[in-house]
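Structures given as structure tokens follow.
We did not get these values from a lab; they are worked out from the coordinates using the rules stated. Keep in mind it's a predicted model, so treat the numbers as computed, not measured.
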Structure 1
Amino acid sequence: MKDNLVFDHIILIDDDSIINHVHELLVKKNIPAKNIKSYLNPLNAIIAIQNLLQQKGLKILVFLDLNMPEITGFEFLDKAAELENNSKLFDIIIVSSSIDSNDISRGKKHPLVRTYIPKPITSEKLIKLKENYSQLVIEH
């Protein structure tokens, strides 16, 4: 990620409030953003993203867990793909504890997903993500 690339919004979606809090602290420390918000319920995050997409030119980064009770991360991805002005305006990174190779493969193949990071997020993983981010966007 270039130093001048600053996200307008970073959204963390995980049904565990402690994980959200820790990940939020790490993201604040390692990735430039004007606003960082966590959601326990992915349906609330979809509404928030839909509202943000009404504004032009925002750079939005989403960190998404897969296993949640309201809807799964994959169901979230399907809903996100249906949003007006959708995938071209935000990037999704899956952050999951799933070691199921089908989940990993399915996540990486989804057109809205930039990459898959095993939980938990660490400073090292975020630094590597920043270093590789431009390449991930270009390849996608």
Structure 2
Amino acid sequence: MYGRKVKLRFFFIFLIAVTLSLTIFLILKSLEENVVYFKSPSEIKTLSEMQQKKIRIGGMVKTDSISIVNKELSFVITDFKSEINVVYSGLIPNLFEEGKGVVAEGFLKDENFFSATKILAKHDENYMPPEVKAALEEK
């Protein structure tokens, strides 16, 4: 019914559509694995179930909460409403100190305990990560 040219064009259009769909699917799947959600300590307290995905927790390092035992740093992150205990083993940023903003990336063990794999500290006295600033302004 259709000529050879029409069938060939339809085949190429179909092949391009399938390739494009597969490419978009693979891009979205790889982005899904690399997404890290940001939460404040108050948002952690309201979670209905614990997530086993990597998340970021941001806030201020509570004064007099930093302790180092056997190369393991433990401290408390607060958003001035709730607090969460954080444990971290690794290199500490030079600007990390009490009373300063911090973002910790890692895994939530329970609503009061967070195991960090990475610590991010702000770089000057005027800068605050947008996620931390928004979370503190909401509270």
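Things to note:
- Label whose coordinates, when helix-only ellipticity at 222 nm (-39500 (n - 2.57) for each DSSP H run of 4 or more, over all residues; to 500) is calculated, return -10500 (choices 1, 2): 2
- Read-out Cα Rg over 2.2 N^0.38 Å, computed value 1.60, structure in 1, 2: 2
- Structure from which 1.12 was derived, Cα Rg over 2.2 N^0.38 Å, for residues 12-75 alone, options 1, 2: 1
- Which of 1, 2 leads on relative contact order in percent (Cα under 8 Å, 6 or more apart), largest value: 1
- Among candidates 1, 2, the computation of percent of Cα pairs over 17 Å apart, for residues 60-107 alone that gave 25 used structure 2.
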